[in-house]
Structure 1
Amino acid sequence: MLYNNKIHITVNALCLLLFSSFANATETAPQAAGSWIAIVPPLLTIAVALIIKRVIPALFLGIWVGAWVINDFGLFGIWKGLLDTFQVFVANALSNPDHTAIVLFSMMVGGMVGIITRNGGMQGIVNHIVEWADSARHACLATATLGVAIFFDDYANTLVVGNTMRPVTDSMRVSRAKLAYIVDSTAAPVACIAIVTTWIGYEIGLIGDSLSKMDGLDTEPYLLFLNTLPYSFYPVLAIAFVFMVSASGRDFGPMLEAERRAYEHGSDDPDVILDKNQEAENLRPVDGKPQRAFNAFIPVLVMVTGVVVGLYVTGLEGSSEITDPTLKDIIGNANSYTALMWASLASMMTAAVLSLSQKILNLEEVVNAWFHGVSSMLMAMIILILAWSLGEVTDILQTAEFLTGVLGESLPVFILPALVFILAAITAFATGSSWGAMGILFPLVMPLTWAVMTAQGQVGPEHMHILYSSISAILAGAVWGDHCSPISDTTILSSLASGCDHIEHVRTQLPYAMTVGGSAILFGSIMTALGSPWWLGMSIGAVVLWLILRFYGKPSRELQTA
């Protein structure tokens, strides 16, 4: 009996200890906060992602180790950290109203893209542009133009443009490698900087979460994102270089060989196409129905207009205490999360109403198209939620404060954008995921950059270009690494949709991507961080790329004119 009582008391004590440890897990700062151990979770996440080339397990492991550190180590802390990873940090990420708004916005935009793809609206845009492709030069330019026109989703861009333009470019003896390069270079580079895309919710979510950890900086995440666009050197220069190559008919390196081979013998690449892939099937318009461009144009226009109107309306409400507020006051006090949610819902419903009213899709088909669009965003949302969770872990461990103490006085601020650009590129190249690289680096880089700027007294308006450039370096570097990576999903899809051998696509595209990336670092990130205006760096970078193509590139054929 006494033995049983002892067991009973011991069990109760253990339960009480367990309960108290759950209740007080994050009420006080952990012992390791602000120490070198605080950098272990994000560094471990990066290292594991580079080794196993998978982002989601790396993020989860980083959160788990961080939760273990927060629970002050110990054998029990390992188990407690695992439970906290899901029950505390992931749950907290989902319970944040701003985070929920970003998830809902992303789902609605994905659903809208699914509907306008199935109702033939996107194909209608394609049909108008294809009519102009009556020569090799025009075929390349038409492909590049289509890539820019279908700006709202990189996957849809890749699959639609590649599959649609392949017969056109084949007939003009343009190599499949050139087609894959144009498709790949106008997918992610366009989607990451367009003002309303399936990328925006993800990017704004990461920026907004990082902003909450940056004392002394009060701005709307969407407006901060807009301020970074002029510093997006790689995406802009990559798009510009595509049009230079397409218009000039000049190439260099392996691409020149591929183009000359196609010109002399026709496209001899393997006919590896994605027509039977389920993803391509979901992106195919309904057979026998009209393909009208306005069915895509109007919903996208509603979304863009909805964001602007939403920012103005919420900004007026937020500026109610200001007498005669200016436009800057209104936009500065706007709620970008609310504006994005309104716009995405309105655009999705517009696409649905257009499809139903013209009897292109019935209600069941609209719902199915919407569902396929939403499901395409699921992986991205999982990465985003884990990134938010890792951000909370690094916040509790005071990782940014530790790095600032170590680097704040010694690290030259002007080096930050270039370092971030290279780190993001390496991470994205190794993992094959630009979204994964952004999810890992945003929670660390933004607070660190702001803290270093603060420590060195460079937080005035005249120094904000450092922060803008560092944020854009995460986005641009991630896209660059993804663009070069042979295991990137968009690189693989570009090969498949264009009917190009995958290794051939990587081999021919890599010299172009490296050339543009080098120009972006030298004339963009470094020059701008040293105080040069962004437009000068962008202009010099574009001119240098044109000179390289003009004097190093060679004509692959005699230019055909209409």
Structure 2
Amino acid sequence: MTTAAFRQARDFLLAHRADYATAYAGFRWPELDHFNWALDWFDAVLAQGEAGARPALRIVGDGACVLSFAELSARSNRVANGLRALGVRRGARILLMLGNVAPLWEVMLAAMKLGAVVVPATTLLTATDLAERVARAGAGFVIATASDAAKLAAVDPAVRRIAVGGAAAGCTEYAALLTGAADFVADAPTAPDEPMLLYFTSGTTARPKLVLHSHRSYPVGHLSTMYWLGLQPGDLHLNVSSPGWAKHAWSCFFAPWNAGACVFIANQPRFNAPALLDAITENRVTTLCAPPTVWRMLIQENLTSWKTSLREVTGAGEPLNPEVIDQVQAAWGLVIRDGYGQTETTAQIGNPPGQKVKPGSMGRPLPGYTIRLLDTDERDAAEGAVCIPLHPRPAALMRGYQNDQGSIDAIEGEVYRTGDVAARDAEGYLTYVGRGDDIFKASDYRISPFELESVLIEHPAVAEAAVVPAPDALRAAIPKAYIALAAGHTADAATAHSIFRHLRARLAPYKRVRRLEFADLPKTISGKIRRVELRRAEEARSARAAGEFREEDFPDLTQQG
């Protein structure tokens, strides 16, 4: 019954993939009395019959492989039995620190079948980071590559270690887990709200939080993500995202397999835009999702040189600058459809296929979500804090944040607050204004860093930019830009002058960037810009920064008013 309810909801969205009005009005989160997505959907539906022989995972480059749904079902059963033999029980926590290799998908499925909780972690963690995360998450097991085994030295010795890709001292070899039976029997039915995933947030503004998701919130919740991405059965879907972050589970696991699509991975020792475009073309990838940083790198190439099979292109992680969207559309005739969500949720807002896409807008609320914009007086407004009503509570919302004592802080009140600010137009389209923490006032005007950054990136010398307030005796604060230059451009006065001229032609006087500095932008290990670090640097600065350029340095500009 639960599988039928899930399938009915999924099929409804597939049937109305280009009819937003019908999909939004008619979709309801399925009611489930028990549900284990790995057993009740992946094994029971995707891995059965002729469909089971279709490819589910294709990796090219390091760790190359092609595995069908049936093969992944059997292999994850073996891993589940192997983990059970090591003492993994329902509720046990497994920190998973792997790159894009097949065991990552096998362990995710296996842990789900066991009722264990996976704590995804990026391979970029240091030994100290890893030990802290194991302790904060309460993990009793760690799975990592043999080459990363040295990082485990700082982890509590009581934590069981499993090494992928060879032998490592003090570790069980992953290969041993695959020698067990290919049939798996669960110890009990899985309640939909049992814990399943524990994610660390990216920490753009503060210490990373721990986000707890359930067997309902992510597998079922990512029906909205499937709809936004425009995925269909048989698609070959590439999501450029590193393991360890929620977006990887969004688009490399749940959303494509909800649709019955194949996950495609192009592993590279180091990011190489032409090689990625070659892989997309040669393997006939049909759907692509990438963060703004990757899209900005891709448009540095002559995209018209690659004749792809792409049908859908999307961007997520941070708002996508209109300039990037325009260049991809000019080259491929495809519009990058922006979307919005968080580690705490699935895709909340987006531009699904077949709908009008407004430049700069992240779209409309996706099926299953109601979005309110609240002003400082808690009233609905055309611009305000992005909030999700909790009555009824969407299936896709996290259970809550895990605190340092190991318990879960419930979400209280009438709404869940995302921490972001957006504006809604007359047609219901939402435009991102900025993080509530990032918006500031200059000369008593509200400034959206994202708006100014979007104008900056239109300049050919600018690869990426971050705008923060710089203290000013007259205006209290003025916009300052930190700029990472595109290849072939020099961090000198001539480049600064050109950028200031570009800004003056496109921004109202009160919005103009008055100072700029060329720098490598500080980022989280997930690749998001940490504006909080730049703000702190400006607040602590008592004198002009070395290498800082100011608009008043150029008389020909200031004479224009």
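Each value in this text was obtained by applying a stated rule to the coordinates, not by laboratory testing. These numbers were taken from a predicted model, which means no experiment stands behind them. Cβ atoms are built from the backbone, for glycine too; each structure is taken alone.
Upon calculation of helix-only ellipticity at 222 nm (-39500 (n - 2.57) for each DSSP H run of 4 or more, over all residues; to 500) from the atomic coordinates, which of the structures 1, 2 produces -23000? The structure behind it is 1.
Looking at mean count of other Cβ atoms within 10 Å over residues 147-154, point out which structure of 1, 2 has the largest value. When mean count of other Cβ atoms within 10 Å over residues 147-154 is calculated for 1, 2, structure 1 comes out on top. Taking mean count of other Cβ atoms within 10 Å over residues 507-514 as the measure, the highest value among 1, 2 is held by 1.
Once Rg/Rh (Cα atoms, Kirkwood Rh) is calculated for all of 1, 2, which comes out largest? Checked 1, 2; max of Rg/Rh (Cα atoms, Kirkwood Rh) sits with 1. Could you tell me which structure in 1, 2 was used to calculate distance in nm of label points 7 Å out along Cα→Cβ at positions 347 and 387 as 2.7? Answer by label: 2.
Given a value of 19.1 for mean count of other Cβ atoms within 10 Å over residues 243-250, calculated from one of 1, 2, which structure does it belong to? That value comes from structure 1. Thinking of 1, 2, which structure, once FRET efficiency 1/(1 + (r/R0)^6) of positions 219 and 251 (r between Cβ atoms, R0 = 35 Å, to 0.05) is computed, gives back 1.00? Considering all the candidates, the number was obtained from 2. A value of 11 for relative contact order in percent (Cα under 8 Å, 6 or more apart), calculated from one of 1, 2, originates in structure 2.
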